[in-house]
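The structures considered in this document are given below.
Just so it is clear, none of the values below were taken in a lab; they were calculated from the coordinates. Since the structure is predicted, the reported quantities are computational estimates derived from the model, not experimental observations. Cβ atoms are built from the backbone, for glycine too; each structure is taken alone.
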Structure I
Amino acid sequence: MPPLYKTAEVPQNGAMKIRLGFRAALIVAWLCFGVGAASAQQVPQAIATDPPADKEFPAAMEAPDIPSHGARLNAVMYLASGAGPHPGVLLLHGFPGNEKNLDLAYAIRRAGWNVLIPHYRGSWGSEGDFSFTHAIEDTQAALDFFRDPANAKKYRTDPARIVLIGHSMGGFLALYTAAHNSEVIGVAGIAAWDLGPSSLRAPSTTFRNASPRLAGSTAEGLRKEANDHSAEWNYVGYAEALKTRPLLMLEAKDGNTGDNQALAEAVRKAAGTHVTETFMDTDHVFSDHRIALQTVVLSWLQSIPAPLAK
């Protein structure tokens, strides 16, 4: 049987030996040539290539505390290499947030963006109790933290170039927050959950499975809260507020596709000309399309123009 590993000589500051498994070699080949959904467009370099090291301003990870309505939010900040100021992405996880899209965060950082991932009250080490209302407030608090002049200076961020990207419930939070903050320069929903309307048809397991992971919540209370706000928390109604900015709706083979398509169509009907809509034949967390997911998101980020100076 042939060996499972081979040794390759890679000249970089002297000869360096790297042992590559057969599967790893296939992955490298896949990244070079692209397959499936990612092959439809060029794979961005940041997906497979680290940026040049900057000794004075290296890439780094910070863990800031974000204040929100008297509670401390646990958060992670991925800082891009270089003096900046760098554009920023507020990356929002779902309900309860088992998939945090950290692979996407690293790819976005390699592309030169700072990435802030907050955890809503009552989730993942943050103080307080979880509710959907609190999650909306916490997302606003995280955006305010990102744009604060002192924090922008400390973390080398350009506060005028902030994009919101959210997955599932985080997609709803990104769309809601962008609709209420015109300074946000772009917004992306990844399999975005239309919280209000979809709660009326969601199976009871949606709330029952998440509630034990979210402090201070009950399945019955969360469902009632969402149902009570079904009209207000319908992101299709945000089309008018979103129409002037780049919008990415990344859809999967899940129960959210119809809602995602409805928002994209509503923005187009409102004369929005910056809508990107992509469907992938995969599950809600893009389990077998992670590279394709990164490819679409990074390509979209690269297409967003810098805001005009005021």
Structure II
Amino acid sequence: MDLKKENTDEKYAFFDLDYNPGGNRVNLDDTSDIFLEYSYFEDQNINQSFRYTWFEEKSESLEIINELKNTDEKYAFFDLDYNPGGNRVNLDDTSDIFLEYSYFEDQNINQSFRYTWFEEKSESLEIINELKNTDEKTVVVLPIFTHSAYGESGFYRYFEGKCSEECLTVKIDRIQPPQFNSGKNAIQILHILNYEFISDIDIDSNPEILSNYDKIILLHNEYVTKKEFDAIDNHPKVMYLYPNALYAEINYDSKKDSISLIRGHNYPEPEIHNGFDWEFDNTHPFEYDTTCKNWEFIEIDNGKMLNCYPEEKIWQDKILLKAIKEF
């Protein structure tokens, strides 16, 4: 049984929309151009029918499916359960608690993988259950602004001198799943561990939303609006899990669904680093420590900051995950 979706919180007291027990797969109806129906041998009745069936997107129809997806603002961030399936390839097995894997179809020419996923190791389910969040008053902030800024035609083409200031305004990216630059691994692991998420957009549109939570966990929220910055800076208990958070000021245009860089990251003047002149900026040198061999939290006025970029540490270190839960 996949325990990562277990949640006894009353607000989730309806069907488990992600219910899928796994097993020996049996492909069924292939008449649809966009979805394949399947089940599992273990779910077969005596009369050869199946008690339950599931559907998955056909890879050749992903573009069509993306066009059909709901883009209502209340779903204005990543699909936290994004997983296209395919021919599975197990990757890094160094963690005691999670296994990293990908799919052959997601492999690049250089043998790397565009995206990877994590699953709990069955022998560590007891430990993982102890690490799961049980506090309704804790929330993680998804860095959708930062994710969009790092996009293919985003801010960094300007920083690299490959285009003019037109690249400093970009559309919000709602399709591409989160990457390294937005804390992809932490998003996956904290989702498995039952943490609630809100997005930058939620805070910008309603800064008071943070008053609903006792504890805020920031990821690599490098680009934020002034309203978001003030809401986070004024909250009494924030965990800054990634260095380089709250680094540059942007504007969010809700009508155009785009962000524009206003100040920070050596813009509009090269001597400007933190766009808010924030006294607790911890970008240098912590952002470049990706091994986190000597990680520790540093106390600041409204919370704690981690002294390294924990993208690889987050799924391997039980003590770090425990520290996040007990914050």
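The figures follow:
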quantity	calculated
Entry that produces 11.6 once mean count of other Cβ atoms within 10 Å over residues 54-61 is calculated, selected from I, II	I
Entry that produces -0.78, -1.41 once log10 I(q)/I(0) by the Debye sum over Cα atoms at q = 0.11, 0.15 Å⁻¹ is calculated, selected from I, II	II
Origin of the value 45, 27, 17, where Cα extents along the principal axes in Å, for residues 126-213 alone was derived from one of I, II	I
Rg/Rh (Cα atoms, Kirkwood Rh), for residues 62-205 alone from the coordinates reads 0.96; which among I, II	I
At a computed -10000 (helix-only ellipticity at 222 nm (-39500 (n - 2.57) for each DSSP H run of 4 or more, over all residues; to 500)), which of I, II	I
